[in-house]
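Visitor: Below you'll find the structures, each written out as structure tokens.
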Structure P
Amino acid sequence: MKRSGWFSRTALILGLGFLYVPIMSMIVYSFNNSRLVTVWDSANSPTLRWYFELFRNEQILSAAWLSIKVAALAATGAVVLGTLAGVALARFGPFRGRTLLSGLATAPLVMPEVITGLSLLLLFVALEQAIGWPQGRGMLTITLAHITFTMAYVTVVVQSRLTGFDDSLEEAAMDLGARPATVFFRITLPLIAPAIISGWLLAFTLSWDDLVIAQFVAGPGSSTLPMVIFSKVRLGVSPDVNALATIMVLIVAIGVVVAALLMRRRERRREREVQAATAANL
């Protein structure tokens, strides 16, 4: 037992170190005063110089704002479509086209991003030639492309949540005369809200992080933040990129903590309501 515990702790420490030591080193070097990102200027460091340089960089700021808008829109669209697909696959039982729908909904999970990006580019070009929409490449085409591949993740999350879902509350509401739409919006949707929130956060992160697909469907003047960072890395990493990455890590960490707190509060509220209902019945 002691050997097993020692091995588990060692594996945990090594795994966390492998994941987070590079991130911590990047955060530390974001306060480096030297223009060389791998050389620490001990005389003039730490400093906030590169953070001020970052907020004066119009290219990075505009790309970050574009990425935020695209990620928010794509995550919202993916949640709507992915939730509908997950409900259909989990609740409707066998129906004609179920296998096809399941395959189409989960194909982006295993499809190489190069193939996805190229196929979407060809689709947008064909649509523009046929009906004149979408005109050119830009924010709209990037958003549509991101909805296409992120909704697969939302579908899997929602379907997994509904697979082990207790139907007794829905059946009780329908026995009391509630319509199916009312049951879905008043009972089912609140109960699967943690899965929907998780799917939204996952879709937002995937959209924010995407580079390959965005390069295929983006046009002039519509470079996302990963595209700008990749172009800078190819020419040599500048210290302001470390500052930008540090801010991104901080934003993601805050979002994860807030989401966890909200989900915990919701779960505690649900437990109190269940206990109150049980006590009332007794």
Structure Q
Amino acid sequence: MNSQKPIGVFDSGVGGLSVLREIHQLLPHENLVYVADSEHAPYGDKSQEFILSRSTAIFEFFMRQSVKAIVVACNTATAAAVKELRTRYDLPLVALEPAIKPASEQTQTGVIGVLATSRTIQSNNFQILFNRFAHQVKIIAQACPGLVDQVEQGDLDSRKTRQLLWQYLAPLVEQQVDIIVLGCTHYPFLAPIIRELTGNHIKVIDSGPAIARRLAHLLEMQDLHAKTQHPGSVVFYSSAKAQKTHKVISALWGSPVSLECMTEDSQLLTARA
């Protein structure tokens, strides 16, 4: 496989940009293709069959882009679809799981909180992870309906967002957690407000940096790392209309981006947003 081929990264929406950012910082010479399935976000309230169908459609799009590896930058898609996707596609695949392992190793109080979507918490993958560490620490899993929608709208610091966050954070604070795990890739964009609401004595961690390191290791092991010193490209696609997502993606990425639309028939239409 050509090492100069791109790496595909996708999420139900814009949340996976938090993972894409970590990958781009660690592997600046890699070409990256990001897909936000914003037309169908959030995945957290969708069925497993629907999530698998959407994930498969995006994987097929990545195959047409001749990617050399794929990162599923979505905890919900990981929980619902990755096991099946691994049987269908023979290429390096990196998937997410909430950072419960490092949290269990770092906690001082023995109590950690996990913020995630309902679908992630209800998944078999999460239950296996929960059971693996539940004998070591107390794990409080908190479903957070509505938070993904706030990030999808680019609404990171409104009164509504703060009220939603405190609704989910208060039970964790009351039970004396000292670490909060962000179990959804949308939530790192809310980390500054989470820290403000909970105080500096509670550590906030997410899986993004670990995922970037895992990807770098796989590329190195399979001799697929980019063999160039030129900066890699980052191309952005969305399943939603560009007018709906362009502003939010640019804001979360930190600079204006050129956004293309992935239509349902997989034709690519440049969105002049």
Structure R
Amino acid sequence: MSIVVIGSINIDFVTETKRFPKKGETVVGNSFNTFFGGKGSNQAVCASRLGSNVQFIGCVGKDTHGQEAITNLSNNNVGVKAINKVEGISTGVAQITIAEDDNSIITIKGANSKLTKNIIDQNSDIILRADLILLQLEIPLETVEYIIAFCHKNGISTVLNPAPAMKLSSDIIDKATYIIANETEYDLLFDGIYTDGLIKYPNKLIVTRGAKGADYFNGEEIVTIKAFDVDVIDTTGAGDSFAAAFCVGIDNGLTLSEAIIYGNKVASFTIQKLGAQTSMPYLKEVK
């Protein structure tokens, strides 16, 4: 069994403060830390820690941050042979502010924007051997479309996490095997009409709703899988850990509802610690 994550690699610069600053305002923060991040990288690390064989396809700059990010993935038992080092552009970064039990994030794509269709073609053998492909939207949308079409043609299951939020063509939605979206992402995909998308795509769309759990339509009714009640420290890695755990669950033969429960469980570990990858649990902890 194997999962191939195709996505972003970032370095996260994280500031903690009591409240978010208003426009033009300066506030005094509580702390600053640097973490490894990028939605793709986060999800790969989490899936690997949960026991899956994970390969990564992505891009970094030919800089110190890029080499450190590759070493970090390798140290987390993620396959890194298909990570490209790109000349003349920085490794991706994210600036994260944590306040008021929530977070705001600005990402700069950097080398992530150079993950082209040609790179996918060069690594098609890795994709064709995969049981499951996990994707996000911090890489070029045309590359995501290309991968999903390729996998659909070749009978390979795909899980798309449409983050950051953006409109997608019906072709992408139709051809993806599963789509995991939070409420903001889902509203943008389906123009704020909550039930329409779920009902149109039974057993495909999973809407994560934080403390309210996650919803999907089973063909007869909308099912809500409750979240675990825990103390929240940092929600930064919640969505990534859910997506990774869901993929691990599906790859290990869990039903859709069981995989969502597993995603909720792993996410509940993540939000009790600071950072994204630093908060991703290991299989022995979840057991």
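Rule-based calculations on the coordinates, nothing more; no lab input. Just so it is clear, the structure is predicted and the values come from calculations on it, not from any experiment. Cβ atoms are built from the backbone, for glycine too; each structure is taken alone.
Visitor: Work out relative contact order in percent (Cα under 8 Å, 6 or more apart) for each of structures P, Q, R, then name the structure with the largest result.
Guide: P
Visitor: For structures P, Q, R, calculate mean count of other Cβ atoms within 10 Å over residues 8-15 and state which one comes out highest.
Guide: Biggest value here belongs to Q.
Visitor: Related question: Computing helix-only ellipticity at 222 nm (-39500 (n - 2.57) for each DSSP H run of 4 or more, over all residues; to 500) gives -13000 for which of P, Q, R?
Guide: This figure was derived from Q.
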